Each structure stands twice: as C-alpha cells, then as structure tokens.
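Asks: Please find the structures below.
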Structure I
Amino acid sequence: LQYKTPNHLVTATYRVSLDIHKTDRLVLLGPSGCGKSTLLKAIAGFLTPVEGTITVKGKPVTGPGPDRMMVFQEFDQLLPWKTVNANVMFPMLVNGVPREEARARASDAITMVNLAKFADAYPHMLSGGMKQRVAIARAMAMKPDVLLMDEPYAALDALTRRKMQDELLQLWQDVRFTLVFVTHSIEEAIVVGSRIVVLSPHPGQVRAELNSGFAQNDRGGPAFQQLTTRISHMLFDDEATSQATEPAR
C-alpha cells in the first residue's frame, strides 16, 4: 500500500497477506507509522493497493461500501446539526433504506449502545465516550459485513476506555459481527482481539499472528503478562525476526 505526500511517495505496508474470517475480532497492532491505519482504509475502500487485491466475500474491494463501516478516532465524526437518532439514520437513508425501517434500526442500535435516553440529544451535549457510542451505533445499524475501528478509544481517559472495551465485547457477544480493530496499545489488543496481527515498523509487514482469549478481568494475571511481554519484545527488540508467524496460543 502506498500513498502520496506533497514531497514523497510513501510505502505504508509491504506484501501484507491476511485472511479474516466471519466473526473474527482481528486487531492490527504496531508502532506509529507502520501502516495499520492505512491498511484499514484500504479495507474500507478509501485506498487502492498498488499490488495485490482486497476481497470481501470473494468480491474485490473497489471503493467504499455499506458492507464495510468505519469508526474513527476523532469525536467530530458526527453531524453536529443532527440529533443522535438522525445521525444514526443518516447513512441508511442515503443508501436507500426506507425511513420507517431506518428509524426502527436506528432505535435498536442506539439501545444496544445504551443511549436510548439520549436519542434526541445533539453531539455537543455528549461526552467523548458517548459520541463514540453513537458512531458505533451508526455503523452497526447499517448491518455491515465488517466493522472497521481505527483507534476509536485512543483519545478517551483510561476508565472510559476500559468501559468502552467492555461494551464493544458485549456488543460482539450479542451480534457476532466481524471486527477489524487498529490500536497501538498491547493491552487493548489482547483484550479486544481474538486474533492479533503484529506489524513491523515502516513499511508494515506481518511480524506475527497470535490468538488471544483474554478478558478484562485477566489483566495482571501471569498468562496475560506473559503475552504482553512477548508482544512487547516483538515490537521493540531489534532482534525480533520480521515476518515470523508465531504458533497459536
């Protein structure tokens, strides 16, 4: 994957090959600048690979589509002049969903993220965590094949971030969607992901693929700390072998 800056052509990732299965919670983990967000944007259809292809259900990705919905890090991704309910309904209406169906799906999605009492509120009335819940509801209401999340909790305080992680996992338990999640936090990757793809520094290559089966209450336990240390060595040790595929845990 490559993109242009005013002065350079940047190779963000190099020959990354991944299979993402239905209901996977796949986390892309790596240092800043390793291309993990660029990879997510390519899956979303905002960027075309210069080599290779990206497919969803066997069909090549040629641009953005409602089968792949994205939640960004920024809190200003909502339309400030629309209520929570109208924000969640908006992409459905744009994609031709009948208004009554859109209203019902929006109501269900808003309830799923515990914001039913705020359905008529405007974004400026919401906290950062609540805005992210609205963004998740808006994405889930579209019933996408894949939910893409680009460091969605990075700007939140530690307590809110942990609560949002719990809510995301509960939502996954209820709906069983496919998730691709970008983070640079090792602990977040272990908690959120069922699979973790560790990327090397720029240009990003797959350094390892790991299975993870931990929950929030496993934090601090010996097995959790062991995996944290193992991933830390992969990310920061100069002797880590690039593109080594680790066995499943």
Structure II
Amino acid sequence: MADSSSIVQRLGNSFARYLHIITSKPLPDTRPVWTASMSMGVALIAFLVLALHPYDEYLSRMFTSPDSDLRSLRAITDIGLSKWYVVPAFIIAVCLIAIDWQHLPTPRRKRLHLVYTQASFAFWAISLAGTFTAIAKFLIGRARPPFIDTLGTGHFSPFAGGDDLASFPSGHSTTMGAVGAILALWFPRWRLPIILATMFIAFTRIIAQAHYPTDTVAGYTVGFLAAVTLARYLASRGAIFGYGQGQFLPVIRS
C-alpha cells in the first residue's frame, strides 16, 4: 500500500489521464460516437412513449391492483437504486489507486488495470445517466402514480421540484438501463438475458406504484444509451474500449 502523498499523486495522475481522454481528438478513421441508427432508436422510443401514454392509467391500475399476483415483486424493486453500483465501483477504483503497481508482475498489473478502468467506467456511466435523469425530472415535473386519482397521468409541473413530481423518467430504470449496458459490454455472450433481466427489474417500478410504464421505458432508454455512448466515446479515443469488426457495441481493450 502506498503512502498518503503517493496516493494523492496517483489520484492527480488519474484525473489528468481522464481529462486528457475527454479532451483528446478521435482516432483517425474511427467510428462516430453517435450514429444514425442511434437517432432512429431514440425516435422509435419517443414514438413508443407517446403511443403508450394513453394507456398509462389502465396499465398502472392493473399492475398495482390489490388482487395482482405481481405485488410480491415490490420486494426486489430497490435493486435499481444507483448506490448499489456507484458506491462499490468508486471504492474499487480508489482502493486500486492506493496500490503500488510498480513492482507487481506484468500479468497482475494488467488484471488490476482492467478492473480499475472498468470500475471507473461503471461509476461514470451510471453517474452521468443518473444526472441526466435528475435534470429531466426537474424540468418535466410529472406527478407520480399515487396522485393518479387527483391529478391524473398527465399532470406536469416543470421546475417545481420535489419527489412527488419526479415521475418522468424513472431513476431506478435509468440505473438498470446503464447497468444492463455495462454488463452487456462485459459479458457479450449473455447480452440478451442481461438486458431482459434488467428490463424486468425496471418493470417492477410500475408494480411498486412509483412510476408509470412510460416513465420506465424512457428511464431505461436513457441509462442504456448513456452507457453505450460513453463506451463508444472512449473507444473512439482508444481508451478502455475498442471496436471489433462490424460491431455496434465496443469491446474491452485487453
């Protein structure tokens, strides 16, 4: 373990490296960070949200009915809290900075570097997605489902603030979207079950009467796209990720 001055120096060096990556130019002949297919995907999701909105009340009442067999799923809804992911990722990254890697064997250094860079990526991907959603909640100010009988599904109070007016988009679903994208990048062979599982956890926000269906769809989309966009941005700078032939999602650089 390094001494305190060495740790501070490592933290400074780490920050300088990230700043260099963020401000650096893309590699020659690299792929664009944002693509036409991503724009089309956003447009399709926006259309889906608009098409689904008239059914928010019906679906919300159906899934939150006292007679619903799905009510027990409320117990797992807080898996979507961001603290379960950003806090461990931050701790892992900081602890690895505190380790003196200089005298370690090369294979071990490479493994530690991989864990450090991916923990840092996970922290920033989830944090950036959550920040975007928090701002959107404040700007939109949609009333939550507990107010469905008094305010309806279409009550919006922009800039009002407060948790009662923070329904759109769903923060838990945003976290699940980001986590789904991160795990899909880490475990390519398991992408489909990972995405389906994280979507299911996002769906439980409807059962918990915390969000409408449109809130969860929008939130998951924000989180997933934020993580993928960050990964593509890093890949275009030759950092942490790279591109395989014909792949939309980047791959981890070894």
Structure III
Amino acid sequence: MVTEKGLDEATAEMIGEYVRLSGGTELVEQLLADPKLKAVTNAVKGLEGMQLLLKYCSIFGLDKRVSFDLSLARGLDYYTGVIYEGVLKAEPSSRPPAKSPQQNGETAEQATVGSVAGGGRYDNLVGMFDTRGKAVPCVGVSIGVERIFAVLEARFAASKVKLRTNDVEAYVASAHKGLHEQRLRVLNQLWDAGIKAEHSYKLNPKLLVQLQHCEEHQIPLVVVLGDAELAQGLVKLREVTTRQETSVKLEDLPGEIRRRQQA
C-alpha cells in the first residue's frame, strides 16, 4: 500500500489491522462504535447495510454460515455495495489441523478447498446503457460449476464410492433369446408404476453383458426374464451388490421393487 497507493506507513498499518478482522453481527457493532470509522460517512453507511444483511441472514437461520470478512476485495471500480464469496469447507474427516487465520482472513480449512462462487451488487452497470444514466439496483453471482464438480469427484474418489451418472432404479434383462417383446411389456409395467427402468436396445443381448452394465453403472436391481420363469408368471429379481436372486410374480414386481427401495 505504501509503494503502490502512496499511503504513509501509519495509515497502511491501520488498514492492515482492519482487514485482518472477520466475524458476525458483533463485529459490525464493534466497528460501528469505532471512533475512526464513525467519522467516515461511507463506512457507516456500508456497516449499517451489512448489519441489515446479517439480520436477514439470521432470520433465515444462516447466521452461522455467513461471515463478514474485511479482507475480501474485488472489482472496486465495478461493485457498488456488498460483495461476497461462497467458500466450500472441507469435510470434518478431511479437515487439516487447526491453524491461526491467514493474513488474508482465510482459515487453512477454507484455503484447502477455496471459493466456488462470487458476486455482489453493481448498481451502476445498467446505468451505463441508459441515456439518463439512471442507477438501477442490481445484484449477481457467478458459480464455479467445474470447480464444484472437481471437488465432488475428489470426495467420491476418496470415499471409494463410484459416482452414479444415472438414476435408473431397475434394469430389465433377458436370459434367453427371443424375449425382446416380453422385456418391453415388463418395462411398460414398471414405467406405469413410476419406476425408472431401462433395458438393452439389442434384440438378444448376452445376460453377462447386461449384468456387467448394471454393475458398472450402479443400477441397484435387475429383473431377469427367463423362458421357464415366464411360463409360470414369474421373473427373477436380482440385487446387483449382493448378487442374490428371488423369484417374484409378475403382478407383484412393482410393489416388490418399491419395498426393497424403502428397506
């Protein structure tokens, strides 16, 4: 600040003391009572706005999730009011040892994962395109979707849980050739019951290939159609994780699937 902004060392040190602060409503009240800040009209106006914002956050039960951080600075020539960042915290099991807050106000835990969203208020933006230069209240946020997905993938990898890319509840498979139409009928039965189901688009797929597909895509249940079972009005319901199979009457199939989902 001394070199780039031309401030004297005493002023730079005083600013440094402020930007190290972070907290909630108590901090805002403390700053509003600060004689140095009380003499600055814009500072008082900004703190009163922050006080109101934190009050609203408290009403919504968000006071423990929101922190007023004086180290946060972005787009000073663009934003005209509150600015904010969304920080994704580490899971309790993966949190690093507690350390003192960094000089920029971030804890070591927050720095581990980092910011995934940011934005603020920019009342002058719309006015730039208005012939009268009218100030229009505006607020916005940008979300780092790729960053969030990267964090989620890392968490799933650490937990050794494969990330599902579908929400299929049951897969209709056939153990023999010539059962394509029967598969379609069972699919329609499950769809009518509101069950998310799919099958192979090949006429005569191999059973092993169908079962491997379910394991790879973490589809929990497989309905296996066989000639002998269908002749008795039965199908086999297979749990993919345990590979256990149970004979179920066709008319009872949707109810049995729902029962297992709720177990």
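Asks: Between structures I, II, III, where is volume of the Cα convex hull per residue in Å³, for residues 153-224 alone highest?
Replies: When volume of the Cα convex hull per residue in Å³, for residues 153-224 alone is computed for each of I, II, III, structure I gives the biggest number.
Asks: Something else about it: Can you say which of I, II, III returns 56, 43, 35 when Cα extents along the principal axes in Å is computed?
Replies: Checking each candidate, the match is I.
Rule-based calculations on the coordinates, nothing more; no lab input. Note that the structure is predicted; figures quoted are calculated from it, not measured.
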